[in-house]
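Just so it is clear, none of the values below were taken in a lab; they were calculated from the coordinates. Please read all numbers here as calculations on a predicted model, not as lab measurements.
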Structure P
Amino acid sequence: MAKKAGGITYEEIVQQVRAGDFKPIYYLMGEEPYYIDLLSDYIVAQALTEDERDFNLTILYGPQTTGEEVINAAKRYPMMAERQVVVVREAQSLPHKEVLAFYAQKPMPTTVLVLCHKNGTLDGRTNMAKDIRKAGIVFESNKLYDRELPGFVSSYVKRKGVEIAPDACLILCEHVGADLSRLAGELDKLIVAVGEGHRIDAQAIQDNIGISKEYNSFELTTALSMKDVVKANKIVKYFDSNPKNFALQPTLSTIFKFYSDLMLAYYSPVKTEQGIADWLGQTTWQVRKNILPAMRLYTATKVFNIIGEIRRTDGASKGVGGQKTSDGDLLKELVYQILH
């Protein structure tokens with residue numbers, strides 16, 4: 001799942017390449033390196049056989065070369081192959097890359113030039129961007145929002161012939177965050193552990209990644225959503241007794257996101273499970289498990305005050321007010337204010 005940018009998606013590029021439709025230039029850019037690396041590797045794998053790569057695959061690095069040297073490499077003819085591939089990694093650091101505009105006006109038909117520009121984008125107003133877009137493809141790889149991570153995880157494991165339980169999916173997303181490369185790596189470990197055709201559940205995550213299926217920020221949020229005082233305090237006590245398994249800032253972020261979504265849910269134009277899910281950009285499973293129970297137990301005014309308490313706790317954890325309180329005690333106080 002990749003966002004659309006420049007009129008084309010990651011999936012569309014893969015379909016073209018799989019069909020043998022290679023463009024002379026690919027400019028892969030953006031803040032999310034995962035799709036840039038994935039596309040670059042896929043283009044190489046489809047464009048050249050392993051035997052052809054010895055003489056027809058050139059990998060250059062932006063800080064160690066120049067725009068002129070890239071052009072010289074791209075203008076070479078393939079050896080005993082239909083095409084050659086030139087990959088420029090760290091293209092954001094390539095000196096004199098503006099000269100690529102001239103190459104883009106008349107690219108070599110037997111060369112596939114792949115430029116990987118990470119942690120930034122090419123100014124679309126430049127001649128270089130315009131000429132590359134005319135000759136080939138400019139693709140922007142955007143960071144995924146937190147609400148999009150479950151969809152990424154579900155699609156990833158499905159392609160590998162494995163399923164993942166909704167709670168396990170959310171626990172993993174909450175623990176890893178929006179680092180797709182790391183998320184894919186953790187999923188690969190889980191897929192190997194459970195085997196094709198099986199299901200990844202919370203127990204598998206605990207056994208293979210070390211995230212407790214009972215004591216994590218996701219389970220704390222679930223307990224708070226249901227006003228389960230015993231379970232919430234049990235989790236807080238575990239966090240306080242196991243500081244290596246607890247970090248206050250990510251926990252506050254998870255709680256804040258939940259109550260922010262809960263506040264938005266009150267303003268959903270359609271108050272059904274599906275309507276609220278569409279409004280929040282969540283799955284119906286998330287809405288059914290946490291949002292709907294919380295809407296019955298919390299008033300909008302209470303949620304507004306809770307958001308204020310979370311902000312106050314965040315400030316106190318960073319030394320605002322001058323009084324130093326342990327992270328465990330700050331979380332205990334916050335949970336008390338939420339539940340009472």
Structure Q
Amino acid sequence: MSARYPAPALIAFARALLEKSGLDGDKAQTVAEILVEGDLLGHQTHGLQLLPGYLADLEKGGMTKTGEPRVIADFSAAITWDGLRLPGPWLTVRAIDLAMARAKMNGTCTVVIRRSHHIACLAAYLKRVADLGYFIILTCSDPTVQSVAPHGGRRAVMTPNPIAAAWPTHGDPVILDVSMSITTNGLSNRLHQEGKKFPGPWAVDNRGEISDDPAVLFSAPAGALLPSGGADHGHKGYALGLLVETLTGALAGHGRADPKEGWTSTTCVQVFHPALFGGQDDFLRQTEWLATACRETSPRAGFERVRLPGESGLRRREAQLAHGVELYPGIMPALIPWAAKFGVAPVAAVS
């Protein structure tokens with residue numbers, strides 16, 4: 001059984017490691033909170049599992065430790081930043097806060113960020129925004145990585161390119177975070193390291209054969225992940241992956257057509273303030289009607305009931321805040337050497 005750790009202690013531990021690595025101001029606290037929020041929601045490949053990689057990039061200069069993003073354009077509801085390889089979670093939280101403030105005046109605001117460092121779990125940003133009554137869409141791509149093949153191809157061109165969104169209802173917000181590939185790079189790497197197979201035919205090898213073996217992604221030449229929808233319906237994930245590339249790299253004016261710089265995110269944040277569209281009350285009337293209709297739909301065989309996107313993650317978050325965060329077995333051992341290096345006390349497990 002995996003060990004459990006108090007969420008506040010994990011945040012303090014991660015913050016201390018990041019501060020020892022040189023992050024200034026509120027950057028370490030923000031990054032720590034977003035990483036632990038990912039684990040709280042159950043995204044175990046995009047929570048604290050990322051922290052050793054972040055620390056290594058800070059050590060070698062791949063992540064910028066100090067400073068502010070450079071403003072490239074600011075047209076009230078359309079803003080572009082050069083992230084200067086600053087911490088992705090910190091940049092994204094700053095962008096969301098700015099987008100909410102501008103959306104309150106304009107109805108909507110979009111912030112795109114080029115040359116951010118990796119932004120971790122997209123779902124980790126969303127609950128706070130929806131709880132404040134806003135509707136958010138968040139997407140990202142990494143122009144330095146190719147791991148997902150276009151539908152019908154056998155060479156990787158894009159990244160998993162997730163689309164995340166959240167909006168309020170009268171109850172819990174609806175929260176979604178969906179990759180445009182059939183799975184993530186993080187899970188692929190974990191399964192490969194553990195010598196395990198995919199649950200299904202999720203990849204294509206360098207000969208064009210469909211495979212359930214993550215090892216085909218690490219061959220020479222490498223195979224690729226299939227788009228969401230797999231071999232049969234991957235045209236859907238492929239099309240949406242191209243949409244994400246356009247919302248990120250194209251709008252930011254910096255992406256795959258430019259030289260590679262290292263672990264990167266190109267990010268698009270769009271926030272809507274429903275009160276300035278059809279009105280907040282009518283927005284909630286519509287979202288609540290649809291949420292209720294989905295929940296009250298009779299389940300088919302094999303399903304206990306119909307759930308809304310994000311519902312399981314929110315219940316998991318509540319339980320883990322109360323009883324401790326369950327970390328995947330390899331996560332804390334990977335952080336212990338960094339704790340020893342910086343003289344930071346490890347977190348004691350509660351079970």
Structure R
Amino acid sequence: MSGIKPVEPKEFHDTFHRIREEISRVVVGQDRVIEHMLAAIFAGGHVLLRGMPGLGRTLLVKTLAHVLGLEYRRIQFTPDLLPTDIIGTEVLESNASTGERYFRFFKGPVFANLVLADEINRSPTRTQNTLLEVMQERQVTVGGQTYFLPKPFVMIATENSQDTEGVFHLGEAQVDRFLMMIEQEYPGGREEKQMVLQTTGTHRAEAKTVAGPELVLAMQALAREVPVVPSVRDFALALVRGSRPGEEDGIPEAAGLIRLGASPRAAQALLLAGKVIALARGRRHVTKQDIVEVARPVMSHRLLVDYRAQAEGRDARRVLDTLIANARRRSVPRTSVWTRELLPVEGGRD
């Protein structure tokens with residue numbers, strides 16, 4: 001973080017809300033989606049954005065990049081998209097004067113601060129797996145040479161929620177690398193009316209740039225410094241561990257509801273996103289309610305609901321409600337082995 005000017009909690013709070021307001025000037029009726037996306041970005045994670053066609057996902061991401069002042073690239077995923085179309089390729093060149101031949105690497109569109117992987121499930125597994133190293137290590141390896149992506153780096157992928165023709169399955173390993181999966185729903189009647197008036201007239205709403213790469217990095221660094229008291233950390237762990245059927249801390253209902261529980265990444269994501277929400281609410285500590293607010297986008301895509309539960313109409317949302325209720329009842333006390341080694345925090349409470 002050398003060379004990056006640190007920010008204070010109040011500056012974080014004010015900037016967060018200015019960013020949200022500027023995006024809302026262009027993207028109407030998606031306040032919850034915008035807040036969750038900002039929480040994921042300032043937590044240093046990636047976003048999987050799902051929803052019906054025509055809800056303005058591309059406009060949302062493009063406006064987000066503009067307001068944050070980040071370099072933006074869009075990759076349209078298609079069945080014939082190749083890995084080299086994403087990360088770049090080596091080209092054999094020669095020096096006309098010396099006759100020397102060498103390979104030169106041409107960077108692909110993934111080398112940007114904010115990358116939109118549009119309709120990521122339109123490409124087969126081979127192309128999707130190209131993003132595993134990109135998302136986790138934030139680097140690209142070609143010909144034995146490693147190329148680091150710019151900082152900050154955020155990937156926002158859109159996914160068709162309908163099982164239409166030409167849609168491929170996203171592997172669990174890749175889905176788990178998204179800090180949040182955010183469901184974009186239809187706007188309300190008043191918001192949709194405002195949207196129609198705003199987009200069919202002569203006046204066009206525009207958003208201003210509020211931040212930049214350095215400010216985003218500074219806000220990400222501040223979010224990690226927010227303290228979490230042991231009881232809140234135990235609550236997040238109980239929520240995640242309770243989702244694993246057959247495990248010691250799994251809830252009894254999990255065996256009939258869930259085929260695959262959440263990974264340790266889910267606990268990390270809950271705490272990191274909860275820290276951002278706490279700062280956005282003007283607090284310097286995380287509460288259990290902050291964890292609950294981000295539980296759905298953090299956990300939903302990490303739970304593989306049993307087909308029998310789906311037949312009974314129990315989707316991931318209902319399963320998550322059961323897990324939250326269980327975590328509230330069974331939050332591990334402060335003397336737990338999970339919290340014994342934690343550093344003390346100041347001014348924290350549930």
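So here's what we get for this one:
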read-out: Which of P, Q, R yields 74, 54, 44 [Cα extents along the principal axes in Å, for residues 92-267 alone, calculated]; value: R
read-out: Per Cα Rg over 2.2 N^0.38 Å, for residues 140-187 alone, the highest-valued of structures P, Q, R; value: R
